[in-house]
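Dropping the structures in below, format is structure tokens.
None of the figures in this text is laboratory data; all of them are computed from the coordinates on show. Everything numeric here is computed off the predicted structure, so don't read it as measured data. Cβ atoms are built from the backbone, for glycine too; each structure is taken alone.
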Structure 1
Amino acid sequence: MSLSKKTKSKAEKNCYELEISVEKETFAAAVDAAYRKQAANINVPGFRKGKAPRALVEKMYGKGVFYEDAINACIPEAYEGAVKESKLDIVGQPQFDIISVGDEGLVLKAVVYVKPDVKIENYLGMEVEKKVDEVTDEAVDAEITRARERNARVKDVTDRAAKIGDSVNMDFDGSVDGVPFDGGKAEKFDLKLGSGQFIPGFEDQVAGHEIGEEFDVNVTFPADYHAENLAGKAAVFKVKLNGIKENELPEADDEFAKDVSEFDAFAEYRADVRAKLEERAAKAAENAFEEKIMDTLIEKMEADIPAVMFEEETDNFVRDYESRMRMQGLDLATYFKYTGMTLETLKEQLRPQAEKQVKIRLALEKIAKQEKLTVSAKEVEAEYKRIAEAYNMPVDKVKELIAKDGITVDMKVKAAMDLVKEKAIAK
């Protein structure tokens, strides 16, 4: 197999056409292999199944009856050889067209896209905004309150009316224009008032009533309600309040600190809460700082990026998304069914982040090249070991799955990001 010529397409930048020739002997062998593979399924009158001569089968079904399988068998090796000979940095999947096929062999055209030329300057010493949010006393109090709520004791309330924040048990029966509707009736239903679980206005009207009371709740379904027959309609719910419960929060004292932390004194616990909030704020600021650095690099980069790179990265994002769904016991089809989403709408959601990922990687690869960043064999080996430990896999298996060149490029990209971040000036 050989690459006969390579021409750059005039129609689009970063697009090449590779003309690939497969010699007649090689193609003939592929056709013969396709015949032998299919022979057992071919019926020809006068011959036992699978015993009809190839020439007779071709006469009955046409000369090219085995060409499709033969072409598919030849393409991988032929294309791989053409790519190596072209020395192009190809991205995405090629598009193949048949130029000629027959006894003289096979000639294909592969339309391919390559990584664009990237220009980026003034990336060291960039001024980038960095803001660390102050941790206020109110924020510390709110965090402690959440901890108290998690450790609250639920108790029955009998001496007052229900209020927002309580959990109530109730019977209800809803109707629109006096006609009951599906899902509008329940008995002994538990609802936390203020949770927003019910139609706007419903929970506010339950508040203020005592156990045993029977009353009407008048609400209007939202115009965009998921059940079209109820959207925008006024409804009446006849409600009976069966019970009220409230959360009794533990006192914010030393005993509470002992129960929820490693500290004996509440003051020490509070100081630790503040320290953790400050650490969280610093980390959030660092992440935001890094995001702004990447955005600035993208602004500084000049490149005519083929759309196929964005499409391929979007597909990678979809695969990652599906993998996360499977870890939660769902597949994409089931997820789409419950959410009303489609593969196309998911891709639309993921595309902006995929485009950003492509752009920042191209920028950092260029910076790594311009700064002549290197990675030692020892560092590569350490990275293989780190990945193996993270995924609980043997190192040799990781090396089978991830090529050394891929690991090296990834490490150079990371080193470029570290360099730019180190030199960036926070303002």
Structure 2
Amino acid sequence: MTLKNITNPEKNVTELEFIIEKEVFDAAVDKQFKKNAPKMNIPGFRRGKAPRSIIEKMYGKGVFYEDALNDVLPAAYEAALAESKAEAVSRPEFDVDSIDENGVVVKAKFYVKPEVTIDGYKGIEAERTLVPVTDADVDAEINTTRERNSRLVDVTDRAAQLEDTVVIDFEGFVDGVAFDGGKGEKFNLRLGSGQFIPGFEDQIVGHNIGDEFDVNVEFPAEYHAADLAGKPAVFKVKLHEIKFNELPALDDEFAKDVSEFDTLDEYKADVKAKLEAKNTKTADNEVEEKLINTLIDNLGADIPEAMFVTETENFLRDYDSRLRMQGLDLNTYFKYTGMDLDTLRAQFRPQAERQVKTRLALEKIAELEAIEATEEDIEAEFNRLAAAYNMPADQIKATIAAEDLAKDIKVQKAVDLVKSSAVVTDKAPEAAE
């Protein structure tokens, strides 16, 4: 590849003109001939046995050019881009100028990062609302742990109450006809959980084991099954069992079971400390968001639309990956939610715009402050990622380029600089309200 020319035909647009040498392109054409000729039927020749000259005479000299270009163009473009030192932020548009005895002349046009200005990034004033941890907060956290360690105990001497777990048979009828999906046997239902349609669980309260009774309800107007939406229904119910969650006693033994502490007082102190740390982190995150908002307000840049589009697609791919980790995909998600790809794109667009603007602002700060990522910084980050993903550091290095990691480190250092220079005032929640 030979980089021939670099031009800027429009604002934030760069065009590279480069040459793919004749011998490189000829080798790619020959490769495509060998790959595709066996699939071609030429009259007068056995399948795959026609000479290249005959095929080219029948289909044209450029019959293999497109496949050959697809083979060599990506590497040639990447080499030209690297030599030009341009920062592409969109996919290139290719235009083949000529294919002759001198090789292939190609033009690649793409958007680049805009010129950026940023000021007022030091000494930003922000208020931090730090919520204190109360005894009630500690008790609620401990009660959540007690519920996780509770056990179901059979009830035989009273009627069902809210928060009990009941075992029931049920069958639903609309206009006297049973409907699909409305029947269950020995079904476990926690009363008050909202698992069934409104009114169903409340009507089980007060009944005893062995009772058979009707539950009269009305399906919500927005119910997912259109044939049932808004209609009254009767469920025939039989109550088999009643159980309640027995919480463990709140004592030193409980503390030993659920923590590394020997006494309840020590355990409570630890819970309070962790809640305080959580509240502090939440408050610090809110401050950081305020600082970022100020940076975005102080950012000057004519940002190409392509950057927002690309970042939106990145959000979509990440979301699809997370869904797949849960055994779903976008098509299934759309089926359940009634959304479509354009709707989801529109939801991600504001986040994508914020992400692009934030990154541009922080990269400019890193440039202005001559922030660098040292070899030690890069190695430490590789090791951190290896520990986070439980993978060997060498494997992480094989998937993430050191230069990309260095860019992220410089951005994080810029964040740290903005935070360390900010003037943060703590404010009580009541005053903030």
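Between 1, 2, which one scores greatest on FRET efficiency 1/(1 + (r/R0)^6) of positions 136 and 264 (r between Cβ atoms, R0 = 30 Å, to 0.05)? Could the numbers behind the result be given before it?
On the way: 1: 0.70; 2: 0.95.
Max of FRET efficiency 1/(1 + (r/R0)^6) of positions 136 and 264 (r between Cβ atoms, R0 = 30 Å, to 0.05): 2.
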The value 5.2 for distance in nm of label points 7 Å out along Cα→Cβ at positions 168 and 384, derived from one of 1, 2, belongs to structure 2
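FRET efficiency 1/(1 + (r/R0)^6) of positions 328 and 408 (r between Cβ atoms, R0 = 30 Å, to 0.05) was computed and gave 0.30; which structure, 1, 2, did it come from? Walk me through the numbers before you get to the answer.
On the way: 1: 0.30; 2: 0.55.
This value belongs to structure 1.
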